Structure I
Amino acid sequence: MARKKAVRKTAPAKPAPPVFPGRALQENLRSDVVRPVQNVLGIEADGWYGRKTLEAVAAFQSKSGLQCTGIVDKITWDRLFA
């Protein structure tokens, strides 16, 4: 009797991280590029870089040993999406 081949399930591929937009993100910016940052930080992703986003970014920077500015520069972006 022929044996059935076992079906090997693989985990879905992790999507590529978003590309840094080329400029720092900071308070009072309203843009779709803010949403992935908000998603990764676990806050409402409304595209508005307001006080909550600034505070969440600053807390992330502090925990990650980065300079605590509340601004998402290239270094912070790369660490967020590593």
Structure II
Amino acid sequence: MDDIIGRLQNVFRDVFDSEDLVIGLQTTAADVEGWDSINHVNLVLAVEREFKVRLSSSAIARLKNVGDLVTLLGTAARKP
């Protein structure tokens, strides 16, 4: 899980162009300056590239915070 959050930290910093951005499991869009609908799409695409996964729109819609994303990525990584 630490590996996932570390990699996500880098993705978030890149997408939101903020080297000072710190995310945690409870981080939501409301906590990140500039997290609008366009950057949401950019974030999802960057996460998919970084983790080499495809996230379904229904799975993305269910995400409430970064912790949910970590769980989803952990599950996707264990699939054959």
Structure III
Amino acid sequence: MEDLFSKQYFVLWAGLLAAALYYPVRQLIWVLYVRRAESQRGETDEPERARLKRRASFTSALLCLVFSVLYTNYLFGDRP
């Protein structure tokens, strides 16, 4: 079991962390996008919300991947 927390499983832990963070972060970013669009232009329709959901999905995937790689690198990396 201790072997799972070694540096060779860095990619596994980064992927698991990114997957665990993806859906909550996507929902948070989507809500922020919709609120911003509604404050600027009024009520949003379903095609606009779907477009904002796709945009939030891409942003969330990129953000979660970068964060998880940096965080697991810090955890498993050589630190002073």
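Computed from the coordinates by the stated procedures, all read-outs in this text should not be read as laboratory data. All values reported here derive from a predicted model rather than from experimental measurement. Cβ atoms are built from the backbone, for glycine too; each structure is taken alone.
So distance in nm of label points 7 Å out along Cα→Cβ at positions 8 and 64, computed for just one structure, reads 3.5; which one of I, II, III is that? That value comes from structure I.
A value of 51 was derived for relative contact order in percent (Cα under 8 Å, 6 or more apart); which structure in I, II, III was it taken from? All intermediate terms of the calculation are to be shown ahead of the outcome.
Numbers: I: 29; II: 40; III: 51.
Computing relative contact order in percent (Cα under 8 Å, 6 or more apart) on every structure in I, II, III gives 51 only for III.
If helix-only ellipticity at 222 nm (-39500 (n - 2.57) for each DSSP H run of 4 or more, over all residues; to 500) computes to -10500, which of I, II, III did it come from? The structure behind it is I. Suppose you compute Rg and Dmax of the Cα atoms in Å for every structure in I, II, III: which one lands on 11.6, 36? It was calculated from structure II.
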